[in-house]
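Below: a set of structures, written as structure tokens.
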Structure I
Amino acid sequence: MLTCKKTYFDIPFAHRQYLHDGHCAYVHGHNWDISVTFACSQTDENGFVVDFGKVKFIKKWIDENLDHACVFSESDPLAKKLIEAAPEAWNARFVKECSCEGLARHFFGVFDALVRENTNGRAWVVRVSVSEDKKNTACYGE
């Protein structure tokens with residue numbers, strides 16, 4: 001198995017850790033970095049695991065779903081109230097868990113499906129790393 005990695009830097013979005021006993025319970029934002037590690041058993045005709053110029057579908061997904069968004073955990077009891085109070089103020093997204101770890105797991109599922117679809121199953125994702133402000137990182141892989 002061969003691997004390669006691409007990183008998307010400084011993606012601005014917010015989240016809220018509603019169960020946290022400190023300031024992370026408030027809606028707050030970070031500049032996030034997302035690294036995707038790709039793998040394959042057989043390279044393409046150029047000898048690439050993936051052609052970095054042809055994975056623009058990942059950047060497109062990031063731009064459409066995360067750029068200036070607020071990501072909430074599905075179980076957040078205030079999320080819907082906040083959004084309903086001023087829907088025009090939110091680009092809200094929901095995931096199972098909006099912790100750094102939960103985001104890594106969520107992005108893994110999304111990106112793995114996209115890569116498999118766009119490479120006809122020749123390549124896949126083995127790891128996703130998510131960093132908050134380049135200081136704290138969580139990784140998920142299978």
Structure II
Amino acid sequence: MENGTVTYRRKVNYYETDCMGIVHHSNYIRFFEEARLDLMSRCGLSYRNIEEMGIIIPVTFVECEYVKPLRYDDNIRIESCFAKYHGVKLEVSYEIYREGTQELCTRGKTGHCFLDREMKPLRMKREFPELYQKLMILVGKKEL
């Protein structure tokens with residue numbers, strides 16, 4: 001993990017393409033999710049453990065800029081990092097490259113919030129201080 005960025009690699013599957021032979025736009029959101037779960041895992045944040053703590057992390061927004069098309073059988077790498085964290089809200093950034101090149105194909109971000117099982121916002125600093133502190137460190141902030 002360099003500068004808080006984690007690299008996730010995968011190959012584009014045939015079923016992820018449309019009749020034009022390029023990756024269907026909806027699949028980029030799936031790529032982001034795969035990369036985000038890998039990022040969390042590699043940073044010691046097991047999504048399963050977080051859910052077992054009673055925390056849910058829904059998506060609040062998605063932004064995706066399609067720069068160059070990806071095609072079936074392309075090997076891709078997704079660079080992801082925790083970009084912002086403000087206690088309740090988290091933002092993750094992504095860049096997708098065709099493997100073997102520095103060709104940026106897609107960039108985007110997702111927003112998330114931390115809720116309890118009743119869908120009420122959690123005060124992470126007070127209710128889950130260890131997780132709060134870890135996220136603050138991962139976005140490069142010191143304890144406020």
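Read-outs: derived from the displayed coordinates by stated rules, not from any lab. In this text the structure is predicted, and so the values were computed from the model without any measurement. Cβ atoms are built from the backbone, for glycine too; each structure is taken alone.
The value 3.7 for distance in nm of label points 7 Å out along Cα→Cβ at positions 43 and 91 was derived from one model only; which of I, II is it? Going through each structure in turn, the value belongs to I.
From I, II, which structure was distance in nm of label points 7 Å out along Cα→Cβ at positions 19 and 131 = 2.7 calculated on? Only structure I yields this read-out.
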